[in-house]
1. Using mean projected area of the Cα convex hull in nm² as the calculated read-out, with 7.9 as its value, let me know the right label among I, II.
2. Tell me which structure, out of I, II, gives 4.7 once distance in nm of label points 7 Å out along Cα→Cβ at positions 52 and 100 is calculated.
3. Consider the structures I, II: one of them gives -26000 for helix-only ellipticity at 222 nm (-39500 (n - 2.57) for each DSSP H run of 4 or more, over all residues; to 500) as calculated from the coordinates. Say which.
4. Kindly point out which one of I, II the value 11.2, 34 was derived from, the read-out being Rg and Dmax of the Cα atoms in Å, for residues 28-91 alone.
5. Match the computed value 1.00 of FRET efficiency 1/(1 + (r/R0)^6) of positions 12 and 76 (r between Cβ atoms, R0 = 35 Å, to 0.05) to one of the structures I, II, and report its label.
6. Using the calculated result 22 for relative contact order in percent (Cα under 8 Å, 6 or more apart), pick out the matching structure from I, II.
7. Comparing distance in nm of label points 7 Å out along Cα→Cβ at positions 84 and 108 across I, II, which structure shows the greatest value?
8. Computing FRET efficiency 1/(1 + (r/R0)^6) of positions 20 and 68 (r between Cβ atoms, R0 = 30 Å, to 0.05) gives 0.45 for which of I, II?
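Every number here is computed from the coordinates shown, using simple stated rules; none is lab data. What you see is a predicted model; the values in this text were computed from it and never measured. Cβ atoms are built from the backbone, for glycine too; each structure is taken alone.
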Structure I
Amino acid sequence: MKNNTNIQYRQVGDYNIPNLRLPHEEANITLGKWGMLHKDYLFNHKKVLFTTLLTQGKLYQHCAEIENQARDMFDTLVEQMKEAEGVTEQLKEENQLEWICRMQNIESRAREIVTTELIYT
């Protein structure tokens with residue numbers, strides 16, 4: 001069945017159900033850790049925004065943009081913290097265990113900042 005709005009319907013019992021299709025989204029978008037975390041956050045906590053982006057065909061594009069921003073922010077924060085705290089290649093050569101501990105601490109704090117300020121907003 002078809003009406004004047006170009007929406008096609010199918011009859012199920014006594015009801016006419018519209019044949020809805022989501023717009024095509026670029027198939028070559030691959031989400032990494034940050035993009036998947038943001039997509040999961042939208043799905044679980046921002047249902048309206050998730051549904052809007054999905055129905056407009058912009059969900060993966062949006063999450064890919066967040067992915068890029070998060071990756072850049074993480075890298076920048078790590079470099080800034082390393083410089084501020086004196087974590088250098090010289091420390092790495094002199095005391096590898098100390099360097100590893102300090103780098104893990106820096107990366108952990110940077111991940112927390114990125115997830116708080118960018119992913120879960």
Structure II
Amino acid sequence: MPAPIHFPFPALAAQAGRAPLGGTREVALACLMAARLALSARCAAAELNKRAHTDRTHSARSWFASLAIPPAVRTACMRLIDATVAAETLEVGAALAAVLSAARRHLDSAGVEELDRAIASLRAE
């Protein structure tokens with residue numbers, strides 16, 4: 001029997017689903033995508049082939065550029081993408097911390113806690 005799938009960001013997803021169209025929703029979605037990219041960077045070095053990871057980051061870069069989010073959040077998300085290419089977990093953790101710092105005022109406490117856990121997990125490796 002396969003192991004159950006654990007989704008580490010239900011609060012961010014819920015906030016994005018509850019928020020009205022625009023600012024807060026798009027920031028929550030950007031943080032959700034950034035966190036998923038950050039955690040998947042660990043796999044990029046070990047399992048995901050470089051071409052697939054490059055395709056994923058290219059698509060994410062275009063998607064972040066299309067969002068109506070504050071410039072500081074967009075810049076932090078773009079830097080996170082750059083960090084995931086190198087796949088150094090400490091660098092990725094620092095980049096995700098910068099995303100959280102830029103987006104914190106738009107997120108609820110549960111979403112902040114999820115990002116904090118992801119950052120701690122990246123820094124622990």
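1. II
2. Only structure I yields this read-out.
3. It traces back to II.
4. II
5. II
6. It traces back to I.
7. II
8. The read-out was computed on structure I.
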